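Asker: Please go over the structures that come below.
Every number in this text was worked out from the coordinates using simple rules, so none of it is lab data. Quantities reported herein were computed from a predicted structural model and do not represent experimental measurements. Cβ atoms are built from the backbone, for glycine too; each structure is taken alone.
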Structure I
Amino acid sequence: MAERTQKSLSQIDTTIAIVVQSITDTSNQIQKNTQEIHSLASTSQDLESDMSEALHIINSAISGTSKTIQDYISTSDKMALMVEEITKINSLTQENVNSIQEVAKASEHLHSMTEKLNIQLNKFQS
């Protein structure tokens with residue numbers, strides 16, 4: 001009976017040693033997993049910071065692009081007004097050309113009439 005008790009105690013001791021080793025292995029694995037989770041959390045925070053910075057840059061670019069578009073629209077509107085004014089100037093220039101041609105015709109007619117009048121006057125003087 002003492003021998004069986006000794007054998008049972010030896011088996012219990014072996015079983016306890018296996019359980020303790022399993023607990024130690026599990027504890028080590030949990031510790032390793034905890035470190036990996038902390039590493040993931042740190043990486044996640046870095047990623048969140050990077051994403052926030054990227055979002056800020058994108059918003060800034062959108063704002064700049066929007067201002068550029070507004071400037072292009074404004075420039076286009078101003079150019080349209082300039083074209084309209086140039087068209088008016090061209091119209092006035094054409095009217096002036098027509099008026100000058102009419103004045104030239106009238107001047108030629110007046111010159112012709114003056115010559116005729118001079119001829120008539122010369123008849124009376126002779």
Structure II
Amino acid sequence: MTRQERFVVIFLIIGAAAGFSYSYYKEFYPPININFKKPFHENTPEARRLDEIIDEAKTVNLNTATATELTRLKGIGPALAQRIVTYRRENGLFGEIEEVKNVRGIGPDKFLDIKDHITVE
């Protein structure tokens with residue numbers, strides 16, 4: 001057997017082993033599906049409190065958020081997030097959430113998209 005033939009055989013054996021390992025892994029370790037949607041039993045006090053906690057976790061404080069944290073907001077990309085941080089650094093802390101409309105790129109429509117998810121506490 002030539003050197004090149006040995007290389008091909010070894011390559012095929014390694015490929016087959018990887019394939020078998022992958023199929024074994026998929027069979028015995030199925031993916032974990034986590035559903036972060038609101039609970040179906042929304043009439044209980046526990047479910048309502050859980051909804052409040054989830055909603056609080058979705059809010060971003062304009063006065064303390066980093067540019068990366070601001071990009072979690074709908075329609076806010078890295079450039080716009082950086083403009084918000086720059087505006088805050090140059091003009092001081094936001095007094096109310098409506099002040100974010102002074103940032104270039106945030107108009108009335110974008111403000112309506114994010115207003116329920118921002119705070120200035």
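Asker: Identify the structure, out of I, II, from whose coordinates helix-only ellipticity at 222 nm (-39500 (n - 2.57) for each DSSP H run of 4 or more, over all residues; to 500) was calculated to give -38000.
Answerer: I
Asker: Here's another thing I want to ask about it. With distance in nm of label points 7 Å out along Cα→Cβ at positions 1 and 17 coming out at 1.4, pick the structure among I, II it was computed from.
Answerer: Label of the originating structure: II.
Asker: Computing distance in nm of label points 7 Å out along Cα→Cβ at positions 73 and 89 gives 1.8 for which of I, II?
Answerer: II
Asker: Supply the structure label, taken from I, II, corresponding to P(r) over Cα pairs in 5 Å bins from 0, in percent with the calculated value 2, 7, 5, 5, 4, 5, 4, 4, 5, 4, 4, 3, 4, 3, 3, 3, 3, 3, 3, 3, 3, 2, 2, 2, 2, 2, 2, 1, 1, 1, 1, 1, 1, 0, 0, 0, 0.
Answerer: Label of the originating structure: I.
Asker: Continuing with this model, one more query. One of I, II was used to calculate distance in nm of label points 7 Å out along Cα→Cβ at positions 65 and 81, giving 2.9; which?
Answerer: I
Asker: Match the computed value 15.4 of distance in nm of label points 7 Å out along Cα→Cβ at positions 9 and 113 to one of the structures I, II, and report its label.
Answerer: Working through the options, I get structure I.
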